[in-house]
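Taken together, the values in this text are just the output of simple stated rules run on the coordinates, not laboratory data. Keep in mind the model is a prediction, meaning the values are calculated, not measured. Cβ atoms are built from the backbone, for glycine too; each structure is taken alone.
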Structure P
Amino acid sequence: SEFRILGMLGNLELQAGNLDAARQFYESALKIAPRSIESLSGLGLLAMMRDDEATAQRYFDQILAIDPSFPGVHRLLGDQLFDRGDFPAALKAYQRALEGNEGDYRTLLQAAASARRSEQAGLAHQFLDSAITLRPDRFIGHYNKACLLAVEQRLDEALPALDRAIELQPDVTTLLTYDTDWSAVLADPRIQARLPKEPVKRKAPRPKDKR
């Protein structure tokens with residue numbers, strides 16, 4: 001149908017970074033189908049990208065009024081709350097998102113990060129374990145698990161997770177010097193043995209999904 005095509009065009013423009021064009025397509029779709037969750041989600045995401053929290057929340061509320069169980073909006077709401085620093089509320093939003101899609105790797109990672117910042121380490125471990133089981137081929141789940149164990153001073157358990165992350169992404173070793181999760185154990189010979197052999201020229205970026 002026409003409104004779905006307009007929504008798809010909006011998604012394509014959004015992926016290409018053409019925010020104004022994406023907004024126009026989404027708004028055109030809503031004129032035809034005011035209850036289009038895809039277009040409402042797109043406009044909510046655009047508002048988040050512009051740091052317009054009030055507008056984003058309005059679109060999210062509309063989606064929840066149409067379908068309270070829709071997982072995508074809970075994930076977007078979780079992202080908004082996480083960026084705002086309201087980690088307990090973000091955790092609840094991610095948990096609602098996972099009720100509708102337990103196999104969402106990114107949401108599992110974000111739920112783990114929110115749980116950790118809400119001082120619920122046990123819950124963070126559960127989410128990370130689920131993420132690793134789901135995608136054992138992705139380094140970030142193993143790395144985040146290692147970080148959490150390192151902060152808890154459980155280095156014997158952290159090292160296997162760290163080694164698996166390094167195996168999947170060798171550049172992880174550059175993070176050890178800069179990631180504060182490793183500060184308390186950085187002097188340990190086992191960590192020193194895993195540091196890059198060459199001096200690091202610039203600060204390594206933190207993994208995007210870790211937050």
Structure Q
Amino acid sequence: MQLRAKLRTLLSYIGLETKQELLGFLGICLVAVVLTNFATAYHWLHTGSGQYYLGYGSLSNRSDINAYLMRIEQGREGAWLFEEWYTPENVPKSAFYTLYLGIGHVARVFDLDARVSFHLARFAVLSVLFCGLYAVLSLFVKHPKRRLVYFGLLLLSNGFSFAFPPLYQSSETISEASNFASIGYAPHFILGLGLMVWFYWLLVRIMRQGTAGKR
């Protein structure tokens with residue numbers, strides 16, 4: 001009973017008030033995850049003999065996956081300092097990219113492929129973003145059905161090329177351009193956006209408490 005009460009308190013912070021709303025929230029999250037990972041899964045499963053699939057299929061920044069996998073591989077080898085592999089120059093090691101090096105260390109413990117650990121990290125931090133977005137919506141939208149509609153639009157919107165095709169290059173091929181593109185991209189994009197959303201949620205709550213105190 002105590003655990004259930006704590007869970008209800010946690011869900012109330014996110015804005016999930018009823019079981020139906022929770023199921024709707026999870027359903028929208030599942031749709032977003034499937035849509036943003038369909039291309040990756042499809043091409044991975046259809047990789048031909050003698051081919052090596054990098055494990056990422058998307059409209060945006062496909063070549064960057066090499067850099068992320070390199071950092072994870074360094075973590076899998078036990079490194080905590082980043083070393084640039086893709087240059088002939090003598091670049092000193094640095095304390096950058098600790099997120100990916102840390103993912104590599106976790107992959108090393110569980111003997112996971114760098115590509116698999118990359119996507120598992122993505123899925124793990126998606127909860128931070130999804131819950132944060134819904135929590136912010138709950139601060140401004142009181143009706144549960146409207147919250148779910150707005151949440152779905154937030155996750156599934158992908159630029160404005162349908163209305164103005166020349167915007168395609170900027171609205172759909174750049175991961176930062178929309179939530180949909182970001183949640184289908186790298187862990188640091190998802191985590192960074194999620195933390196910003198939670199910071200905004202905290203800021204609004206503090207400002208509201210301060211306003212209520214003055215009254």
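In terms of distance in nm of label points 7 Å out along Cα→Cβ at positions 81 and 105, the structure with the greatest value among P, Q is P.
Suppose you compute log10 I(q)/I(0) by the Debye sum over Cα atoms at q = 0.08, 0.11, 0.15, 0.17 Å⁻¹ for every structure in P, Q: which one lands on -0.37, -0.67, -1.10, -1.26? The structure behind it is Q. Taking relative contact order in percent (Cα under 8 Å, 6 or more apart) as the criterion, the top-ranked structure out of P, Q is Q, with the highest value. When mean count of other Cβ atoms within 10 Å over residues 89-96 is computed for each of P, Q, the one that comes out at 22.4 is P.
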